[in-house]
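Read-outs throughout are calculated quantities, based only on the coordinates presented, and are distinct from any laboratory measurement. Quick caveat, the model's predicted, so the values are computed rather than measured. Cβ atoms are built from the backbone, for glycine too; each structure is taken alone.
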Structure I
Amino acid sequence: MERHNQLISAAFQHLNISLLALLIAAVIAMPLAYWTAEHKKTAAVLLQIAGVLQTIPSLALLGLLIPLVGIGTAPTIIALVIYALLPIYQNTYIGLTNIDPSLIEAADAFGMTRSRKLLKVQLPLAAPAILGGIRTALVLIIGTATLAALIGAGGLGSFILLGIDRNNIDLILIGAISAALLAIILSSLVAWLARHRWQWTAALAAVLVVGFGTGQFITSARHTETITVAGKLGSEPDILINMYKQLIEQDNPNIHVQLKSNFGKTTFLFNALKADDIDIYPEFTGTVLETLVKVPKKQQNEKMTPKQTYITAKKLLTQQDKMTYLAPMKYENTYALAVPAAFAKANQLTKISDLNTIQDKINAGFTLEFLDRPDGYPKIKQVYGLNFKTRSFEPSLRYAAIRDGRVNMVDAFSTDSELVQYHLKVLKDDKQLFPSYRGAALMKQGFANKHPKIVKSLNKLAGKITAEDMQKMNYDVNVKKEEPATVAHNYLVKHGLLKEEK
């Protein structure tokens, strides 16, 4: 009930995407099935191709489509269409080829044209099989469409993704149960229509798609301009982008900020920014140098102060990608290695170098990004000479793993609330491996030049938010289950950055 507005919006997004994909798949598959009904060899080849396409893992397919068509709705619909082709094509083909030949001969004897024979004889007789394929495709599409949230297309999967990230089963159930109910309702509707005129199926779906699409257009048209602010996975980016939204909308009444929380990992967001799929997202100085820009060789091994790190990151982003990187906030959110306090005490661990003597005892749970990024585990092996057993987890799940004893070490950020919640000890980076990580808003130069007032609004956060502030806010979201928007609002009001609503 608390999230009914979000649920309705997400359900409309999910339904819009699903029905549009279903219609496109039907428009492609049904004519092909009709054409190949008299060409069995061609039909066999097409069935094989459609079967192979359906075996491609959905995440892999979305990953392949992103470089070609960007992020958001487009790759989602393409992927869903690909998965829906097989059941619709197969059932349409079977329905048309299993019609009693004597009925076709009778239609020819009456002098029916090809189109009239199709509409009056073949499609009505094949309708049960065709609608069976549509029902199968529809259920498949609705279930797969939950992955749309991973690439910024919204839908009911956003609740599931958010629930996993925050270890909140309520959110997972909202998304999962709603998606299941949607599939059951639409499948039942198609079954009901099968007992009447099958043409109403396509007509009703078209009306729904046009209706929801128009509704979304009207909603977005209410504001003079809509900008998109996205954040990485986790509570901290979610808090920051809500601060951005509230500051921007307070100072710029004619601008509506659309948030895309838990939007993805670093390179995903950066590519989305370059492709104009999003307008702003918070990024960290150390991440810029390690992942997003090419650092000159003479600076690659140079130790930098936090200020030098920011200046270098800002300069290289401007030169290489024509980006504007605003002034950073105060707190450092650098990487760290954390172990249970009891494990640290038993093995006398205070710094990362101490791990050399107990490498065989370490069972680490790291995020995929930390395992892969240059300043993550690869650099730990290089600088500290360590090599221990590792497993990959999504960010929130690694903490669940160390809580349950499945691992005894995780990568962490210095402001993570879980460090306190699960009584973890951060090992000192005694060789100063991890660079400075201070967060700031990142956007294209063209966007910044066009929106100087937005830049001014976001610069209010420069030098603000201490590590203690951020750790507390993360705790409020992750442990006390407060909404990121509420936590962000309370901080901004408390520090005089936002006027309190009366």
Structure II
Amino acid sequence: MSERLSSRSLPVEWAPKVDPRELSIGIVHLGLGAFHRAHQAVFTEHAAAITGESRWGISGVSQRSASVREQLAPQDGLYSVLTRGLDSPSVQVIGSMREVLTAPEDPAAVVARIADPAVTLVTLTVTEKGYRAVAGGGLDLADPEIQADLAGRPPRTVVGQLAAGLVRRAETGAGPLTILSCDNLVANGPFLRRLMEDYAAALVSVPEARVEAVSSRQRLAEQLESTRFPAGMVDRIVPATTDADREEAARLLGVRDEALVVAEPFIQWVIEDDFAGARPAWERAGAVLTDDVAPWEQAKLRMLNATHSMLAYLGGLRGYETIAEAVRDAELAELAGELMTRDVVPTLTPPDGLDLTAYGASVLERFANPALKHRTAQVAMDGSVKLPVRLLGTVRDRLEAGAEPRVASLAVAGWMVYVAAGRDVNGRELPLDDPQAARLREAAASAGPGPAGLVDAMLSIESVFDKELAADKLFRSLLIEGVGSLQSH
């Protein structure tokens, strides 16, 4: 077995573009998963290499387990990105990750780092469920973890961490902060600002330590006035890393990387140009800075992400383990194309420079990349929070236009059958990894007979379907048709 990657063992020809020893921490990233390490950290590394700036080292915060720290610490924070396209794979070692914190173990350290005057940016990839929002976009103040943070414990939710960090910055005069969400959410910047404002308002109702809570609320409200929450859109397919990927990277590098991440060649980042202070020159590394992210965001969420979800559910039901296998199914590939051209494109205003037809074709080409092996089960995760963002907006817009969103409804029906069936056509288990898994299973188990029974049971879940959409007769009939078709096959 080859020696493990570290600053000592790494061959000089694979050294990071910027010497990690020269980097100071200027960015805190919440949600230290594979996507951040294959996306924002790569942009940051490339920008630093181009400009020569050394102030943009990253402090990464794992919100759940210590596994990422255990991967990176013995490697001096170094890790590699294995890029898999149609050509031979390539690898790059990244050195921008200068610190890894584990929130459950040391929440005080997370707050202290956010409050560090040298930090001017906090970025997030915590997935849709990590924001603990209710349907409609407000903070879920009934969430027990949010309640515990409001009551004054060392914070463990991202909203609580940000709030405590902002209060500390107000106390020490650390200066304004920019908080940049990189999750697949509509208007993610304004969305996060609303959650922070809801949290600040809720502090005054905390019965414990009321005087302290009122003081914190005032400081937080003042700090939020100067905090910027730019919107952002990110795009890169980052499948789960396999043992075969690790072996491939070890062959290329000559050392073993336990923190390896895998990605496709395509990478995109569109950011609203609204910052409170200094930032890396991400545009020098290929990011797009714009006054309006919304058209880019809508195109990506409704075309790429929605199609990804549809292929995950329909492909998973047919027994396909990867998205690439699902796209090679002629019927599913045709449906994916129809979803974009018939249902989604009529709802979009294309941003300058983006041809929606060409973009849709490129989406299917990327999904068909056999080297990625992006598992349908991985993409199918968290459907109850992804569907409202990725598919239901398209359904509403088409219904309001007097059209029949037939393929988009079939995608939603695919999710319903995926939840209810529990197994694919070959009898293999379909894992239900979802924050509302218990509620979804309960609804499916209580469904009446036939496709209509399942549709009505799932439409009753108000955290997924608002009352107006659930009551729409055309949408219900399209769902019944779709569920019936899928169940009969």
- request: Determine which structure produced the value -12500 for helix-only ellipticity at 222 nm (-39500 (n - 2.57) for each DSSP H run of 4 or more, over all residues; to 500), calculated from the coordinates; the candidates are I, II.
  value: II
- prompt: For which of the structures I, II does the calculation of semi-axes √(5λ) of the Cα gyration tensor in Å return 50, 27, 21?
  reply: I
task: Could you figure out which one of I, II the value 33, 18, 14 for semi-axes √(5λ) of the Cα gyration tensor in Å, for residues 270-453 alone was computed from?
output: I
- request: Given a value of 17.6 for mean count of other Cβ atoms within 10 Å over residues 70-77, point me to the structure among I, II it was derived from.
  value: II
- line: Value 15.8, calculated as mean count of other Cβ atoms within 10 Å over residues 238-245 from one of I, II, is from structure II
